[in-house]
Structure I
């Protein structure tokens, strides 16, 4: 029962990330970050970042092979910080190598971060109710034309929840390890390095960006920029209009969005592959396309 419970909790987390990513890409598609909802978008990105950190800390706690080496790789990234980088790594480890002290510290952080996550979620809901949700047409409407949450959105949310449960139970009962890595069932051994260190799927696009840069310091910078770009998106976007369904066929912004989505999927695929030809070269090309499409997209009028 304990093993089944652990699998269920892992799948809940994995599917929760799926829902969050869908929500984020929906916001990008409908330009929900445009004024007056900049703060709402920023808090949402902070929630995503907090989720990623919390999930990573939880991923280390089982203390399997992938957990151990993931902790080793990620914590070593802080060594690129000038002057104090090595001290930060030692502080994170609690010793001079990843061990029990590291596990205790990560457990403490993993316990505390959900409280920050709940706080950010409450602020997100409060800010949402200040200006209300954006509508798919991309135009502002007067309050008399607003649609009430019930029954319209209640029925839609129930339908979405039903679909979610079907897929969730399908993976639980038939493919419980499909989105995970079986090597993590092996107890952590610092003397045995896995042939290919693979993080959880929701880290893969960022992991691919990190690996695509030959220089470690530049790789960390581009990794940070991949997230910071989302954070500052509302404040660097030039916007005159938001697209509507009336011109959806002719709007090139939609073409750019779907290309950006495809690039993210390919980066996720590359992140699960070994660092060798041709995956390294493909990762470098799509890392360039990630930033090119992102900044080319925001500098146009719509």
Structure II
């Protein structure tokens, strides 16, 4: 099990599933095929298969422990929604148990945004077949712009927007009174803060962890592949506002480069966290 350290805070990787999602031109409309071949040594095989051209995606969570807190960032897919080719497993409570944590130990759940692959473990079915919060003692942080965007009363069904996901993974938390709704920015304490990073969804957020003079940025779906370091203007096909996502990505990448922050994207396999440096008007991962 992979664990990173940011000062006195540990970030433990909780895996669910990795799969080959889509060919790069479909996943990233407008991408330059030459980017992938030019950076093949950095992209293959952890992020891209040169033979099939498909992009590799990891669905996962991060467990943060430090300063007396146990925090879970994103909860992955509902096990019933795993891809057909997914290996056995994907059980979030079991993954946490392997890290020495029970669902009752989690104090705070942060959903970087409300897509199905980031909220599916928020809830589970109880003995009566009702959806209830998985983490009985936790507060769940949801951004107001995302709650409004995914509100089933005004929602138009489309990729990434599902009334069923809201009903199963969001509404039960709201009904249980365990949700905290935030706007613009939210400070948990001096070492843990969220800020809006819109584009992928209107209320997507970036989580900043700071401890001992070190910093990490958990950026959710701001990046789906290291190829976006070299092409930050290219957004994924899952971004609801690709242009805004590109502007946000360039801003956060610049922030990471200028502060020497460890960048932790939501879906990277292989080397799951990287530092980044400026490379002209683009960026590149540091060795």
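Who wins on mean count of other Cβ atoms within 10 Å over residues 72-79 among I, II, i.e. which is largest?
By mean count of other Cβ atoms within 10 Å over residues 72-79, the leading structure of I, II is II.
When helix-only ellipticity at 222 nm (-39500 (n - 2.57) for each DSSP H run of 4 or more, over all residues; to 500) is computed for each of I, II, which one produces -5000?
II
With semi-axes √(5λ) of the Cα gyration tensor in Å derived from the coordinates and found to be 28, 22, 19, which of I, II does the value describe?
Only one of I, II returns 28, 22, 19 for semi-axes √(5λ) of the Cα gyration tensor in Å, namely II.
Thinking of I, II, which structure, once relative contact order in percent (Cα under 8 Å, 6 or more apart) is computed, gives back 17?
Label of the originating structure: II.
Percent of Cα pairs over 22 Å apart, for residues 32-191 alone computed as 50: which structure among I, II?
Traced to structure II.
If mean count of other Cβ atoms within 10 Å over residues 56-63 is calculated from each of I, II, which structure is the one that comes out at 19.0?
I
Every read-out reported here was derived from the displayed coordinates using simple, explicitly stated rules and does not represent laboratory data. All figures in this text were calculated on a predicted structure; none of them were measured in a lab. Cβ atoms are built from the backbone, for glycine too; each structure is taken alone.
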